[in-house]
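What follows is a set of structures to go through.
Just so it is clear, none of the values below were taken in a lab; they were calculated from the coordinates. Remember, it's a predicted structure, so these values are computed and weren't measured experimentally. Cβ atoms are built from the backbone, for glycine too; each structure is taken alone.
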Structure P
């Protein structure tokens, strides 16, 4: 009798559990369908904000987005760091302080803003060649004053190494230098990046399910509140329409595969950079307090940038007690300092 009772109890438990699982599955399906519909409806509404802000230049089978504004004898080329979906709008607070005096150019690298995604993992030198060709096609000639933020610092360095006649100066906005990556990544991690790049098909496949979820169900909308998280929204000069454009770009493209695997070329990029002498071009580095870089000691971030230019007689730095996205929080001061610096370049 006891065995029969136990069996009956077990059947009831399994029946209840089965119903509970079924309810959970139904809720998941209904929620998923709701998220899918919500995301697609919003994408359709946001389409009106997705007219390219600059010119799309076809290079090697894909489009590179190039924004220009202002006139002047000097050309400032803004290079944005990784992870910011709209380089054009991310840099706007600063370049609006400068466009009355200089020609402004903002380059959007593949996978960012209105530029196309690309297959595989292009090297930094390949990306640089695409960007240079886009500038040539638009008849925007050097020499340029490069204005890199964050990770694009190593692109500016490489540009000055390979084409010193094209670079009049580098004005770094809390820009990375090669030693930063040596500080945060050990050799094992660098080798894992090399391996992931070498086996790019497997690497790409591993990302597909994640990207499918993000772009099918609009997870970026749930995960990020741009109004609260981005300094460009809180403290910059973006208009209400600019913010809607920024949101539309973010919800359409972020994250994408080109963006996520772009850093896999880093070990080889650093090897190329370190095989050549440091560029001997004028440099002005704006350096933050280092507290938003995720390093154990913020002072290390500051020291790395100072050390990089220590043997350059034409280099200087300005320390600012601010966060990493200084071009949105300290844009007025930086704009004035840049004007003074550029006026004294000749």
Structure Q
């Protein structure tokens, strides 16, 4: 007889059936081992799912480790909060400077000249609407989940510019509190085709310092957390007008509070997306910390009517700090099957 069962049966006699049933319901939740850093030792916390008709969340004790929102009243589906088990939340949701930034989310900038990125501050609506049907969700006791959803990108004229099938595979948390989100999307152009475009890049006609962004994006937590950027090759320390545009298989950001690591998040790009030298757009300023897998930075993409585009990323959340070597190893293990 297990400890939980024997203790529960003893409680039946001492507390009564109803109270014991409530106790067993809580006691049989999954245990998560949270390994403290810096010699703090290990602690044990209950973990459980929280789900309603708008969100899916994974909790460890009182901490919402991650939450995925598919609320149709929002402009985009998104993850917020997002952090490692036992760590801080690493995302920033709808900040005042850019209320269309949704923590971890995906958005095109322009499709057929229609702006799907920025939203009007008064209405919360973009020129182009990103719509979706209720997702199909499979959640498991170990903390892993699969989310499948169909999205449609619709101009104000009613024209369907693009459709998308999105599949999110969230792993169970490891003993050190880390986990991954495998983000897969397949886009199909509407009957008029789809021109996927962005603000012109510096050096192009009408180029802007903020040109090039569109795609999978991460708006990150601000002060008091300190932040450091890196790629799978080197730390990123040089920013021009608060911006950097590295080309690498993966990028990551590490967070610390009073010199103590509180979490790191990485985005890994499949070579099929943009090659092994994938383009990234980073912002590091006092007001804004931002990462975008900027696949349109080199040039816009044109899809014929019914043409398709497949994208695949991995978002990896860790309590420990990333290093270039560790990030490179993680990317190779995930993206290059022959290297496993």
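Below, the figures for the structure above:
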{"quantity": "Computed 44, 24, 20 for semi-axes √(5λ) of the Cα gyration tensor in Å - originating structure among P, Q", "calculated": "P"}
{"quantity": "Relative contact order in percent (Cα under 8 Å, 6 or more apart) - highest-scoring structure of P, Q", "calculated": "P"}
{"quantity": "Structure from which 3.0 was derived, distance in nm of label points 7 Å out along Cα→Cβ at positions 266 and 314, options P, Q", "calculated": "P"}
{"quantity": "For 23 (percent of Cα pairs over 22 Å apart, for residues 82-161 alone, calculated) the corresponding structure among P, Q", "calculated": "P"}
{"quantity": "For -16000 (helix-only ellipticity at 222 nm (-39500 (n - 2.57) for each DSSP H run of 4 or more, over all residues; to 500), calculated) the corresponding structure among P, Q", "calculated": "P"}
